[in-house]
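The numbers here are math on the coordinates, done by the rules we state, and not lab data. Note that this is a predicted model, so its numbers are computed, not measured. Cβ atoms are built from the backbone, for glycine too; each structure is taken alone.
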Structure I
Amino acid sequence: MRRVRLSYGSAVELGLIKGVLRAKPTTAYLFLKDVRCRGRCRFCPQSSDMGDEEERISRVDWPEFALDDVEKGVSSNRKFQRVCIQCSDEHSVKEGVLGLVRELKGGSDLPISVSTSPISLEQMKRIREAGAEILTIPLDCAGEALFPLIKGRSWDDHWRALRDALGVFGTGKVGTHIIVGLGETEKEVVTLIDRLWRMGVVPSLFAFTPIRGTPLEGKPAPALSAYRRIQLARHLIVELGAAAKEFRFDKDGNIAEFCVPAERLDEALKDGATFMTRGCPGCNRPYFNERVSGPIFNYANRPRPEDMARIKGDIFGSAEGH
């Protein structure tokens, strides 16, 4: 494979296309695709169930470029902090990513993350040996019962892959994605975040984005208040050592109270980092699941004081502090 797709923002930042960026990416996002993804995720425009060829992932366009031009751009760019390679679920891609990782490592000292559907233990070892630092296996759907309906895949296979990845890459070097708003409860998301973090997997959050043409195009994005509560819960668990059992949930599974010490809650709310994109180090993922005009789910840059005022209103309008 001598061609690769780049997120629109990454392509602009590398000078491969012209454009104006409201928030510049701090990671170079690459998408490796051959013919057609075999996945059947009901939220994704790359799904094999989609009738037409599609160049988007979520809201983002991914134009294609010669691999040599991308490698040259990445090696000379001094603003990126990481390279993230996202893989279509194809046999040829799972093999091709090895060569891509090796070539990128040969021309740049940037750390590399690879995001892929479940792969074999042997494939994980080969990706690690090629030079990848972090492996991400996206769960996406937080509800075990919903999982086969939304993803068309096996819940158990994904957990097997996460456990295998920990054995190869190590604690804190394995990630997963959780998409909020697919029909799960807040309690399911918080419980999943807690489980993942305690086993050594770093969870990152996305907001469900309805995309025209997908089976879930008519489903609305999650309420901003719900997403903010889950962002806060994630920060309390991952960054400040809280546990899922420290939250109280109402009869519908929504967070009703953050039962943590007041100083810990204040720490999570003090500067807005809690509500920025969270995932691999150096990832800010601008406008992946929101329009520039808002509402903003994951902030690419630190929220302004007026943003923080709105965020706190979203959270504590329906959930109480300690």
Structure II
Amino acid sequence: MFTEISTIETHKKCVVISDFLTCEGHLLEDITIAYHCWGRLNQRGSNGILIVHGLTADSNAAKWWPGIIGKGCAFDPEKYFIICPNIPGSCYGSTSAENIRTKNPQASKRVQLSPQDIAMLFSKLLTSINIKNLHALAGASIGGFIALEYAIRHKHKVRNLLLIATSYYASPWNIAINEAQLMATECSNQVQALATARAIAMLSYRTPEIFNKSQADTNTGRKHKAQSYQRYQGEKLAQRFTLDAYRFMIGVFNRHNVANGRSSLENALLQIEAQTLIISISSDILFPAKEQKTMRAMIDNATLETIPSDYGHDGFLVENRRIGNIITSFLKGKNKTS
């Protein structure tokens, strides 16, 4: 039995990070990080669980990941202090993309962050609220990019690492899809540009099998169901997200490669000390199963679980009950909170 979202005590807060230096050497103006949290931090500051969201999600993980957070769920607020920050550059309370700026008057004012930068910002966030070590760090999709960087950079501070439908790099396939979306955003009508980019992205989030099943036409009229679905998804995102934020988040995506600045991919992943659970979605074409298998082979103490699903990459949202059960079993079999 899963707890209803409405019964979970939720708090939304924010912190301000000052004098942050990016990996490329940009000293930034103050960065605000908004976050949702559930539960209470123990005296040792060691029962924290950090969740990192995907491309267009927000910090209210209990809403977009139902059945994962709640009494009796994988992340139980009666046992853990759970926190989900809004990625800076997104548009749900953290510093917006247009306001991530350098203090250097002689440099271009706006700055594009990378997954490495965001991992460092989140480390400062956790320090500011007295989380000393993480019982678990969970990242899905591009949230997994940031989780990987965090687990490499702060290897002594993460006990359990949970990587869901993600990869160790933005592949040429990923970047080609992202570039098609960026090309769509160049048209003058910003709402239409964002809607078009989202429609392109949807083709990589789902599979032919699920489109053929869910968007099958019931008549032979001129308007196909799949056409209406694509337009609906695009318009729906345009109502809650900004074009600026979308471009920024794709910039974060495209900068992901844990081998960058390190001697090799294998040496980068070998630095992870956490007990690691990798969850693969069988039909994911954005981050195919072979990429999760590579991570499993290169990370010590890694376990790989594959969920059979026709939902493609979106399976990390749709198959939440299966994911919750897998995470629960994994955490029960590993260390208890201290």
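At-a-glance table
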{"item": "log10 I(q)/I(0) by the Debye sum over Cα atoms at q = 0.09, 0.13, 0.17 Å⁻¹, for residues 137-272 alone from the coordinates reads -0.27, -0.57, -0.96; which among I, II", "result": "I"}
{"item": "Origin of the value 4.5, where distance in nm of label points 7 Å out along Cα→Cβ at positions 9 and 265 was derived from one of I, II", "result": "II"}
{"item": "Computed 0.20 for FRET efficiency 1/(1 + (r/R0)^6) of positions 129 and 281 (r between Cβ atoms, R0 = 25 Å, to 0.05) - originating structure among I, II", "result": "II"}
{"item": "If mean count of other Cβ atoms within 10 Å over residues 193-200 is computed and equals 22.1, the structure in I, II", "result": "II"}
